[in-house]
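Next up, some structures in structure tokens.
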Structure 1
């Protein structure tokens, strides 16, 4: 299933991207809905290219049908991303710690100037290989990504405003 998510910020592309890569912001994002913890596993830079690996855990509710296929306690994954801070372009892959054969998610994120701020656009695909409920789980994952993006946008706006004062 393909997805597209757009976030608008009243800050520059560089400021938004810098905040998203800030280990303190990554840690602060643990308060976002349906995510238990965010753990920065590694972050390395080579010139303008930053490679970041963050582990997340899902803490939202799952339907009974989904719980028959997956254990909610094992819904952890690594967000493996490479960001070019010169072009504000990121490629990412979501790598499940468990159930790797069941989920695949990849995409890109671009942050571009827009008026007095910027737009952050994510696009990608989510594929769930579970008979009978795969499409429903894909829709739930994409819905969760959209919900996460909205909450992240608000958290990041507050984060940037706090640092501007």
Structure 2
């Protein structure tokens, strides 16, 4: 498979010189304040729209940042329903999607941070296990934490 071509400033300067010699001469003479302005004048590059910037920022943000942003917008996410009894909350220590959605909904409804949840579960508030499990899908190896989390979900069923 061929190596993808590098599209850096040198590439665009070379194209500018070959395809738009007058604009290239203007750039060298100082007519354009920057390389980007010269590239834009030649039509080789364009500015990103604000929508493109927002989409890019959204894709790079963490699930927690996305939730905070949606809360800031005032977009109400529907409350995830609790499953039928007997459905496991976690399989091999990995939280099921419904459990993640439910925990995050309870946290958002009660305006709780991860440390507060861990306090209620009676765990050290800086324990990263729950946060990593919710945001990145990590496995919770501590069975005691999973049991406490299950009881916490039951206690917060009305939220």
Structure 3
């Protein structure tokens, strides 16, 4: 009987199959890693933009509390779209109203309450974005009162 050297066709096909499985697994893991990294980056940026809005609102309150309350009371919906840190537009953000050079929309909704003669303002700031996995948001709720009386 002849002593054959080399690989049989079956061994070559099996080796190619195993190599293909390994390559596909590496590609899937890399894709998931990039997707998770992008999602984490967006969540961090959205949190930053949300906190930026809270700090801006706090500054507006400290500059002139009465004007702050009047600005909120003048809104028909008590919701503002904050494209930048300005009182941009009353109402929820519409298509195309995003923070400049980003994918994020930012809104603030207010609730005013009178507690024992003092005004309590609840501000619900939400920054949200849409991607292939759906709509995501970063939200924070903060409370404002008039600190001049304390």
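Observations on the model:
- Which of 1, 2, 3 yields 3.3 [distance in nm of label points 7 Å out along Cα→Cβ at positions 93 and 117, calculated]: 1
- Structure from which 6.3 was derived, distance in nm of label points 7 Å out along Cα→Cβ at positions 29 and 101, options 1, 2, 3: 2
- With Kirkwood radius over Cα pairs in Å derived as 19.2, matching label from 1, 2, 3: 3
- Source structure (of 1, 2, 3) for mean count of other Cβ atoms within 10 Å over residues 13-20, computed value 14.9: 2
No lab work stands behind these numbers, since they all come straight from the coordinates. Bear in mind the structure is a predicted one, so any value in this text is a computation, not a measurement. Cβ atoms are built from the backbone, for glycine too; each structure is taken alone.
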